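Read the figures in this text as sums done on the coordinates, not as results from a lab. Note that the structure is a prediction, hence the values are computed from the model and not measured. Cβ atoms are built from the backbone, for glycine too; each structure is taken alone.
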Structure I
Amino acid sequence: MKAKLLISSLLLGTAVLAIAKVTDPVLMTINGKDVRLSEFEYLYHKNNQQQIEKETLDQYLDRFVLYKQKVADAEAAGIDTTSLFIREFEGYQKDLVEPFMTEDTTYHWQFVNEAYERSKREINIDHFMLPLGNNPDETDASLARMDSIRSCILNGEKWETLVEKYSSDPSKARNHGRYGFITANMFPYEFENEVYNTPVGEVSKPFRTNFGVHMIRVNEVRDRNDVHAKHILKLFPKDATDEQKAACKAQIDSIYNLLQAGANFEELAKKESMDGTARNGGDLGWFGRGRMVQPFEDIAFDLQDGAISEPFATRFGYHIIKKVAHGIPALSEVRNNIETAISRDSRAQLITKRRLDDMKTKFNYRLNPDFDAYLTRTLTANGKFDSTFVAQSIKGAKMPLFYYGAKESVPVQNLLSQLNPKALIPSVDKAKEYILSKVDALADAALMQHNARELAASNPDYRNLLNEYRDGMLLFEISNRRVWKAAGKDTVGLEQYFAQNRSRYNWSEPHFKGIILSAKNDSILNLIKADLARFGTDTLTDALHNKYGNDIRMERMVVKKGENPYADYLAFHSGDKPDRKGFNAFMILEGGVINQPEEMSDVKGAVTSDYQDVLEQRWKEELARKYPAKINKKVLKQVK
């Protein structure tokens, strides 16, 4: 998307975010920008919820003012206008606005409820599949072929025979086109729709998914009856001997005896079960027929609710089952799974499309009728769609592409980002269809941005949350520039600070300072020792790297005893010889033990941290001078 289109979203951080109701008065003004009472209260209460010791209002006010002064400094530096910031902020905005989009709540719940109601029934189906084509014409041909096969089936030919001959479903070798009972959220939504909308005994019309062209036959519908169970498992090896199985049986019998004596099933499962569900007390959740091995499935379904089975064996080991309930789980228990399934398939796109259709109506979206005529005229004059047409007719167009809102529009030139000037399009009509198909992407983006702006103007909760993220991004970047990175880059300042405060960086115990070299074996290490006399000190490490390459490793360090096993062993003569796989020959290449730091770099981490504090204090003083806060004390008294 073009940066100029994205910049409109950043108005959320300036003019739009300042729009508020009369009931939301201005608490303070910093650098000409108003801060509303609702924003301060939102952050004040959020801060206190996160603090172990709650701050007083005055304490938090001081921190809040400093926070806003830093944001003002970031804006003065132009950070909020950079392309990197714009892209990152837009990403956050898309995520943050979703929970506030009331337009899609109804659609979302329609799909949730539909999936849950469908999950109450299981449908026995047969399946036929043909491959998708490499292009739309080939796919249409595949659909036509499937329609012919359907006619043969309706005229009495055997489903199984035709499946064996023509179906491309890789599972046909084992199931011969018979899928058995399925339920909701097991297959793509388009496939599921056909299954649940085809009457018993009938064959669906051909339909397509992203996986192929399909046809299904519905054989039977039954009410779903699942089981919620827990289990304790004692595994035995795949090729277990009779003795191993007997030992496993003895263990499970002992556990069963404890259960019979009144022991807690869940606690024993946590302690004894050798299954991944042990941490949850052996809870397997809800499952239906065909999901578990035999005889586990039959025993689980035959038990009474609340009953515990006797120990029994499957190919995995010995089990004890506790049946919790039967039927189907409540919506509250499976809602998260349903919503995850919706978010991963075409239903998510359908929700978005319906929401955008609502926005088009709400914001009076309309394509510029003059553009349609212009497109026909210029394509006909050019004779075809090509790079010349895109450069001259699209880039050179002086008109809006579409309108929305009160007076807003998007120019035709923005289509440039959507079109492929090298596309091979055979006719003027097809070219026009292609160009118009790209308008929706621009319209969707513009309407989403407009909706977000409207929401920010009308909804204080969203406005404050969005502003928090925006200001947080600015605060991080300006702090990085003024303090964190600045300290590391200011080598002169670090050296001067160290010289002025050297006594603060004395060590309480000696440190090893130098380079430790590790080699793959003693032979290489001996060669290096022989070479050392020939290498100059200044070029020592480069020379060794050039000659020995990946056969050696060198590590420069300043460490005290206990911080590095190689320094402990070689310099402090303590501890066992380190075991470094593949590099077990090592030596001190350079340096030794020193009692106190010799230069700033020996304690650079501590010096940098303290110097950052100095830069922070200087910055605070500068901010107070540049961006004084004008606080309305009367409004401050309204803080709840």
Structure II
Amino acid sequence: MNEDRETRLRNNAAGIDKKDRNDELGDFTTSRRVVPISLLAAVIGLVCAFVALALLRLIGLFTNLFYFGRWNMTMVSPVGNHLGVYGVFVPIAGALIIGVMARYGSERIRGHGIPEAIEAILLNGSRIEPKVAILKPLSSAISIGSGGPFGAEGPIIMTGGAVGSMIAQLFHLTSAERKTLLVAGAAGGMSATFASPVAAVLLAVELLLFEWKPRSVVPVALASAVAAVVRRYLLGFGPLFPVPIHPLFIGPEGLLGCALVGLLAGALSALLTLSVYAAEDSFQRLKIHWMWWPAIGGLAIGLGGLIFPQALGVGYDTIAALLQGNVARGVILGVLLVKWFIWAVSLGSGTSGGVLAPLLMMGGALGGLEAMFLPNEGAGFWPLISMGAILGGTMRSPFTSIIFAFELTHDANVLLPLLISSIMAHGFTVLTLRRSILTEKVARRGYHLSREYAVDPLEILFVREVMRTKVAVLPSASTLGGIWHALRLDHRQEQRLLPVVSAEGQLVGVLTRGDISQRMEQDGDAVRGLPIGDLARASAAEAYPDEPLRVVVYRMAETGCTRMPVLERTTRKFLGLLSLNDLLKARSRHLEEERRRERTLKFRLFSPKERNPEETQSQGA
């Protein structure tokens, strides 16, 4: 009876413990710490809306100063200036200013912004120098205002990230929390610039956060939402590029056309990426200091602008015209050829500017060509689909490209065509290029970046599934001399950590073979009769069967112990051992799932003449 009662009590205790553990193991690991971080993110989103306004006003100011000689902050296009051949020198002058700013101010202002933000997150503990927050938008405004064929999104992402990082550095935060606030600033800046709050969050997840966790997504989304709300009072409502409403269903021929558009956009994305880094490699071979490279890129811009003025600047007016479907064939070819050339050369030279707007422009031009032979689905349909596809292929962020195209136009009917084309372009570039235009620069600086998201096998496997139960244990009542003699006869010596257990199976402590040998060599016969339990020391780290392996890995990293006993929580009964090698079993299982191929469902075809054996027996009976 007493034994039955003890068994019931033990089972009840185990059941309560199991229930408590189930309560602890939730879907997410977010704590209440997300609340103050979200409040800081909201403030950052508010600030970044004004930063985006300032950047757009600066671009307008420098464009007016460089090309029209007037003090005006209205966004204008360089097209229509009366400089004639002297307009060739405007991009060169702007590039010289940027080269000086980069050399004597901060080299971080070079490039299109997103790789620099990625590098700050991965390598610098999400810390960005305050001067970058000033120099980056100023240099980008000079670059774009002097005719640079760039967009404002890369600079605003870097600038917003710098603002978020600076605010985060004013508080006692972890590196992970600083990363969240840096990305919140980047998302807030993009949301305010393009009136695209959802796409900004997706871009943050696909390119900057490197995780999908509520602890980071919630603050970033809040910052993006606040920036979008404030933008409505500063810059007005979207869409940035209104389009005619397209049909809800375009038929099989149209959907096949979307697949073709995706493949062609993927091919163009690969060529664009290769051309940018081919230009960069060419500049690397020059014998002059990199400060002068942007001036050479500026010369290419000036000559391209002389041939085709629409290639200069951000090109929002050309994008809008492409989406309306009223662009001449000559303009389409000019965008594809001239814009491509000056964009690749100038970006490869290391000047400051973004890539989204040029990609939209070239994608729209490709769609304009495709509209000549694809089914007519309405004005601007194929340029819009091609724009989304080119973003999905070049940036390797298909969901960002889909939602971004929708938020720029507010045309919900194109979501399905965008899904097909963007995924096709994404798949094409993933199979043909190892890295995207954004991550190639990070890789060239000697770092590797993986953008695949998956559940870690260590998160879903428990200790009980990989621990070793067939292990040698030392009875606490046995003598040191007897144990030492037994260990000397054991030639395998595979198990280095030796648990010491009581008669009831509870863990008393742990020893190593070295501990026993050292004590015997020091004291010899004087300690032969010493109970082994008196020599055992407490384990520095312990594991429990209901813990995920991720928790144990962190415990090993904190304590430096790569071997630990596994115990029942309530009774502290010894169950087995867990080592670093055992944790590799989880990785091995995952590797087998990835590589092992087998057919688990098999069909057997019966001929009409075959009969069931049971039917044959019944007929014979």
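Table for the structure above
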| quantity | calculated |
| --- | --- |
| At a computed 43, 26, 9 (semi-axes √(5λ) of the Cα gyration tensor in Å, for residues 77-148 alone), which of I, II | I |
| Origin of the value -15000, where helix-only ellipticity at 222 nm (-39500 (n - 2.57) for each DSSP H run of 4 or more, over all residues; to 500) was derived from one of I, II | I |
| Cα extents along the principal axes in Å, for residues 197-556 alone derived as 100, 55, 42 - corresponding label from I, II | II |
| Rg and Dmax of the Cα atoms in Å derived as 32.6, 108 - corresponding label from I, II | II |
| Parent structure of the calculated result 17.8, 58, given that Rg and Dmax of the Cα atoms in Å, for residues 213-348 alone is the read-out and I, II the choices | I |
| Which of I, II leads on mean count of other Cβ atoms within 10 Å over residues 269-276, largest value | II |
| If percent of Cα pairs over 23 Å apart, for residues 341-436 alone is computed and equals 39, the structure in I, II | I |
